[in-house]
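What follows is a set of structures to go through.
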Structure P
Amino acid sequence: MIRQLKIFSLALLASASPLHAAERKPNFLFIYTDDQRWDAMGAVQREQGDKARFPWFKSPGMDRLAAEGVRFRNAFVTLSLCSPSRAAFLTGRYNHLNGISDNNTPFPIDSVTHASLMRAAGYKTAYIGKWHMGNQRGQRPGFDYSASFIGQGTYQNCPIEVNGVSQPSNGWVDDVSTDNAINWIKENSKQPFSMIIGFKSPHGPRGGVNLPERLRNLYADQATRTVPNCFVPAIYHATTKSKNKPNGEESTGGLSENTVHLDYLRHITGVDENLGRLLDTLDSLGLTEDTVVVYTSDNGYFLGEHHLGDKRALYEESLRIPMLVRYPKLFGKGKTIDEMVLNIDIAPTFLDLAGIPRPAEMQGASWKTLASGEKSTQWRKSFFSEYFRELGDTPTCIGIRTANSKLIKYIDHPEWTEVFQLDADPYETKNLASDHDTAVKLTADLDELAKTMKYAPPVKAKK
């Protein structure tokens, strides 16, 4: 399969011709954060009203992008974990097929991605910021230019590998990444480009010196609200487990839960400021009309829901992500779209907008027509999700989510099967697995989706 994809890429490279001004294709600016939940933006908090967890939170950069473009209200990842989701964005393929199912595996350098195909078609390509495919070093595969760091890096004065050569940096890493991105855009603004910016925020460790000084006391007089599923533990947890101890890679470290939440939102505010700088740069260079801007996250995040922190599980807070899109030439302003879109849709959408053929192996779908305002009766009505245990206590599981319901199956624990009716129970507090008819129907649909997506657990996956 990899050989076939390489042949496709090489054939496209051989047939590609330089892009001239008269036939200029759109630029692409893909921005994603690390661990930003779907509702961590001002526009969503205002929309939620009395149900908002942090109604005082403001995000003028994200709100500007939403007002000038499209907000997908039901955007999801297919596997809620950093490296796998990043690989899914790039390849348009599920993680059981694209080679990245955990946080420790380097990204295969011969992978066919939207970046490698666009580069072959004459685009200038760049990767800035957090890559996080294990501790992979070197120039990022598929890109003409990269200014990235190894693994998790550090928030302050992080060494940056520029085209694989380590250099020191000075300041908060997300500010540094933005500076690097702006400089590269200015240097390459005369030709079509595709850039990815991976911010480190709001990934832990947060707070204190991990924040720029300008943000350390922000929201000091605020508090986050609880929601009903803060009092309902994950089914695979003992009921005695403290809701103040997040699952997985981090804990509150003795800080109050509210302080942890505020630090999380402070980091997102820092990213939002840098988003504003990037949008202003496009304006100043006259590139706004010609540039597709996408803002999203590699996965969602728990803030105490189901007694959890971190991500990994198939509950809503983990699977759902923000997704904002702006392309003035084709997409309307201030639109919201409720169809379900996925991280694996990014690669086929970018290729579609660039007029580049997509490999048949890509499993996502282009949302170009959706964002253009067209309704499609063929759009997905459900999607398949997966997780392969690698850290913490979230078990290996698969699931199906429809517009109104969800089934989660824990591979080694059928007694933990969960069924939720999301329209009546959006917080996933009432397990309906005992409803035989509903469970049987969703199980059949899940089995069919798993077959369609060629599901098979990686050999090294833990149960």
Structure Q
Amino acid sequence: MENIKKNIENLLKNVALENEKLCSALTDRCVLTDYEPRGDFWTEALQNALNEHEIVVIPKKDTPYIIDNSIIVPSKRHIIAENGAVIQLAQGVPVLMLRNERTKDGTHKPITGQRDKSITIEGGLWQEWCPHRLGYGNSGMYDEQNSIHGVSTCMLFNNLDSLTLKNMTFKNCGGFAVQLGDISRVIIENIEFIECYADGIHLNGNAECVHIKNIRGQVGDDLVALNMYDWQNSSVNFGPCNNIICEDLELSRDSHYKALRIEPGIYTYDDRSQVDCSLTNAIIRRVKGINTFKLYCQTPPYFPSAGPEAAEVGSGDNIFFEDISIDLKEPIDPLDEYLNSHPVKGTIAGFEFGLNAKNIYFKNIDIKLHRDIYPLSFLACIGPKSVRLANGQEIFDPYFSSTVENIHLEGITVNGEKPTDITPYVKEIVFDGLYDDIPSSGKGKINNIFYKN
């Protein structure tokens, strides 16, 4: 176990050094204010600066740099926004603020062809205009035609090798702050979110060697999401994620949705070929403010007679959770089944699994359960979920079965005590013919539990 973790850590240390080396090789430098704005707008000035120079410095200014269209960043670029520089999307602009040049839509088939390389952005306050989450297709679009449907973000990076984002603040983002996938060698560090309304860092599939650290602030959804599989309105990249570290994450207390989504699944392309959107070699540690970690495939809401989109349970291996405190004082989803502790469907847990995994590791997890109010509360559960809305739609997948081969636990504290027996706090969920209208006999299974008090 420790060797696996050390290998991941060393690999990502080397990625950071490699990214720094690529960035330090850039020498052609300019200052944005060397270029003339168009009235109040700096869009063409910033675009021309990036087209003509490798390094663009955005100096501190008393007023924001207003951008009224998307900025396209070529390969081998370094943007330095000085402390006090505010880059702001103009009021009502529906498209994303910034993306790399060779972004592609990977929803229909895997992305091939030439890729961008080596982009670094550091510093600055990057601000949208949105007063609340506006929904897919209303803000952060790829273009005004919404030609790549799964994009909803302030910044988009995909089809790219070597990305560094650091010391940045995002504010008033109506979609995701950063959306990325089909990407490798990524360092994201020291990022703050202020009144952002969707996910902060939204990582989609086909990602390799990603280190996300020192992330904090206020978001309306996931602070960090690892959605290898995702709904088509919120992703353009599907596939595995390998060698990932997410550490030192702190969700602000006034963020109402205290969950972190990790979504494996099987995705089907247009030609019916499939890809396992798996998570392998991942470390998630030192997390504050998150009370539920969701590791299951979830299809969009559907009417049982129509059936859900094509999806199957995904896989994972060597997933580590460490140094995490959870107060499971209420269900993360305030639905009747959970609020009223339905005897079959009402399980809630700090870690909810619905994947086929080989090894999952827990170390130094401190959880508080409130079983006097929610008797079906657990440290971890595995198996299907099901909730029917008033209109008859199903929002989960009661037919999904899943298995974890080995769960390894060490240093677990439940309600201030270290249990001698961990099994009362780990639940296998079984649906035995729950409904007649769709297959609803999903089951969760843990083959082995290794517990070190």
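Read-outs: derived from the displayed coordinates by stated rules, not from any lab. Please read these numbers as outputs of a predicted model, since none were measured by experiment. Cβ atoms are built from the backbone, for glycine too; each structure is taken alone.
Tabulated data
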| read-out | value |
| --- | --- |
| Structure responsible for 9, with relative contact order in percent (Cα under 8 Å, 6 or more apart) calculated and labels P, Q on offer | Q |
| Structure from which -2500 was derived, helix-only ellipticity at 222 nm (-39500 (n - 2.57) for each DSSP H run of 4 or more, over all residues; to 500), options P, Q | Q |
| Rg/Rh (Cα atoms, Kirkwood Rh) from the coordinates reads 0.98; which among P, Q | Q |
| Answer label among P, Q for the case where distance in nm of label points 7 Å out along Cα→Cβ at positions 171 and 371, calculated from the coordinates, equals 2.9 | P |
| Parent structure of the calculated result 5.8, given that distance in nm of label points 7 Å out along Cα→Cβ at positions 51 and 403 is the read-out and P, Q the choices | Q |
